[in-house]
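Every read-out reported here was derived from the displayed coordinates using simple, explicitly stated rules and does not represent laboratory data. None of the values given here were measured: they were computed from a predicted structure. Cβ atoms are built from the backbone, for glycine too; each structure is taken alone.
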Structure I
Amino acid sequence: MRTLNLCRIAFAALVPASVSLPASAADKKPNIVHIVADDLGWKDVGFNGCTDFKTPNIDALAAGGAKFTQFYVQCMCTPTRACLMTGRYPWRYGLQTAVIPGTAGYGLDTSEWLMPQCLKEAGYNTANIGKWHLGHADMKYWPRQRGFDYAYGATIGELDYFKHGDAGVLDWFRDNKPVHEKGYTTQLIGSDAVRYIYAQTPDKPFYLYLTFNAPHTPYQAPKEYVDRFPNIADPTRRTYAGMVTCLDEEIGKVVAALDKRGLRDNTLILFHSDNGGTTSKMFTGQMADVSKINLPCDNGPYRDGKGALFEGGCRVCACANWPGHIKAQTVGGMMHAVDLYPTLAALAGASTAKCKPLDGMNVWDTIADGKPSPRTEFVYNIEPFRGAVRQGDWKLIWRTMMPTSVDLYNLAEDPYEKNNVAAAHPDKVAAMQERLNTLAKEQAKPLLLVYAAGVAFKHGKPIIASEHGQAQALIGGGAHSIGEEGFGDNDDNP
């Protein structure tokens, strides 16, 4: 007994003080399957009230585990995925504004210590199957270079579901090598995840970051899925229903594979969307012509959607399931995407010592037992032209571009943001603005704005109109003037 106690003391001395080890992690490290949908509406799952199509496999995860009512992400794809990988807000490293365009060369700062790197050091196999969208133009940003042992799928934000690319450029890779194959991306991603699970063994834990590109634009689905919904009158909603149904079925196959491999009881499954469903055509991407369609996403009672700082853009459908470890219940505690990093690291017994200062908190007790969340504040976003913060039940949205505007909501009383009470609470507004302004001093320059400015002001051939669509007038040929009155003399010609 004395020898056993000495061993325990020695082990405790080796564990970094910043890491707490739950009993489950001390006994056996859990497998982690982290499933992220793309632009899925809050109400486009059965457990949040969807009625025109069903999501039985996702609903089963929610029914048998924790269904979250206040799970928050960033309002767009790249910023959310950056939060998940770093445990830090995206405004700290320049990814706070929009997404990484297909033509841009920047990516997630390589000095950030990412989730797969952290878990690998704790003995995990790591895999990213699906969409990445944290840098594509340079392989130093790709998932295999950022801590994943295995990577399969797309690097950019949107792609054709059948051709696996955009503008004639293939964006489909396995371990950095291009893959030319037929198939619908949702099914290919699901099948690859199943193969990966079958290749795992119970003696070593794994972290599977399973990131479907569904149901992001372009709205495409196999005909057999679309044909299941003759009751849906709107053709785009019908296709969208097919996309989400296929997504749900692939998730069901992943869960079934865990069962068949005998891994289910020791596997934590997380599911959520990367942002709210798209309700503004400004944020549908560049590939699809959406000018003549109705956008199909449904965020239920929440205001607005993708790209907005209102709840419809940031509060998403989410659930977690781990048999015997997570109670079946609705969890109302507030949590943010940045919280998953420290929470999963603690479950895995992994050190976060190599991380830059984390914004996330360990919310495991909230997830597993529904206990009050340790989080009392989170930042929706900070950009040079807008910002939003939540403190307790109070939410402030501050648009700093002229003309400026301020919205203040009490989400406990007004969760759907119908009543702006800023005028009635000037002291609250001032205090929350000061908080945002203080944090804004810490923000890195938005890389998208730096990129856009570089493109816009790059020296090149001016685009000048000409009468009847003729060729532009050119300097040269010894001409002194380009106008009848002699205006515009070329100073280079004496």
Structure II
Amino acid sequence: MHSPIHHRLQHLTRRTFLGDVTRGVGSIALGSLLFPGLARAMDASALTGKPKLPHFAPKAKRVVCLFQSGGLSHVDLFDDKPMLHQHAGKEIPPSIKGTQRLTGMTSRQTAYPVVPPLMAGKRCGKHGTWISDLLPHTQTIADEICIIKSLYTEAINHDPAITYMNTGNQQPGYASMGAWVSYGLGSENKNLPAFIAMVSQGTGKNPGQPIFSRLWGSGFLPSSHQGVGLRPGANPVLYLNNPDGVDRAQRRELLDDLAQLNQARAGEIGDPETLARIDAYEMAYRMQMSVPELTDIRGESAATLAAYGPEVRRPGSYAANCLLARRLLERDVRFVQLFHRGWDQHIAITRQLPNQCRDTDQPTAALVKDLKQRGLLEDTLVIFATEFGRTVFSQGKLGDPGMGRDHHGRCFTVWLAGGGVRPGFEYGATDDFCYNITENPVHLRDLHATILHCLGIDHAKFSHRFRGLNVRLTGVEESHVVKGILA
């Protein structure tokens, strides 16, 4: 647990502290509480209260999260059942549907007919897990991925669900997964941020659900741990280039002067955010050199580019972002997150879903294969996730071109690869209608606990003091590492 008070003391000069003491009895009382901490500060961990991390030997050194925004259909892509075909077009049994709360988009329907997967699939890999023919490239990496079919969430609408999956809380303002990882483990590359995020738009539903920068924000953690958004095109990071008439030497002199002023201010008030500002300026200065080199893909082989698919040369596409993710990971960026919009198939699913799969299938499989070929998959955790699944019954009239599927948080599918998880494995199970979990339920908090575990972090011992509470990514509810998926 990291204490902001202890953090402030790290940067508080004696002169400033004594000045504060003279301002009132309250300051004196605070000082009497704080000075024993200084006297006992034998090392940095004693001063900050932050545990030395990792807690144990990690299997993963870095993470890439491929977040499929909008709620991909587990029914169509990963969880086919014979009963869906036998019951096609018939009303979903009340014993299966139960009293589940539905969104306003389907709660007033008079019928809820079962719709089997849009396309056939096949048993893939040594484990024989079913994967739709809409994902032919993912079928080829079946022996590398661990598919969890029993994930669930309480959230029923997009923004709370996306926020929940990415921050561990349905309310905005909490720290994102990547910020927590940056906070706990720091960076292994001084020239790039520890956490980088990218956003792409698919050809399924366009525009897709909005993606807000708070999904890679630091929340209550120090702002130096927030993700840096990488944009497509010639200016991937805003305000990174020097203005006209300012060269690099002049920029260096300006930053040196500015650092002196900020250091003086930090000495006066002991605010760690002032020092975070210095760090941000210095990182931006180093990124002026590292980002252009990162985004220049001319050195990639023709075979590598072809593997990621025809969209790889289009800046901002999912394919281009997957390739940039690999380049970031091989430069030891700690946490890379790709947000791909367009999975919200409420309508026209027969047209939208195949389009969306074409966007993602080949680049995703290429990234996994590329990491493995370069020896990076073993210690890189790949997460292919979404905020919830889709209903097995239709939204709209059965057979209508405008038919789709509604939100379904009671069970859905994600997969992981590399970084300490079992390859070629399937975990959890749903009922004959892909509607309820029948085996090994995994709450999204359990998924967060497992991600941290792969990085060598005990989620129960990893917290930050906020509003009088020791806040964790996994919240206050009981959470468990999913040991059944670990290698």
Query raised in the report: Thinking of I, II, which structure, once Cα extents along the principal axes in Å is computed, gives back 103, 58, 49?
Result: I
Query raised in the report: Of the structures labelled I, II, which one yields 17.5 when mean count of other Cβ atoms within 10 Å over residues 55-62 is computed from its coordinates?
Result: II
Query - Of the structures I, II, the one that 24.0 was derived from, the read-out being mean count of other Cβ atoms within 10 Å over residues 191-198 - result: II
**Report entry** Computed 65 for percent of Cα pairs over 16 Å apart, for residues 343-422 alone - originating structure among I, II
**Finding:** I
Requested in this report: Assuming 23 is relative contact order in percent (Cα under 8 Å, 6 or more apart) as calculated from a single structure, say which of I, II it is.
Outcome: I
Report summary line: Output -8000 (helix-only ellipticity at 222 nm (-39500 (n - 2.57) for each DSSP H run of 4 or more, over all residues; to 500), calculated) maps, among I, II, to structure I
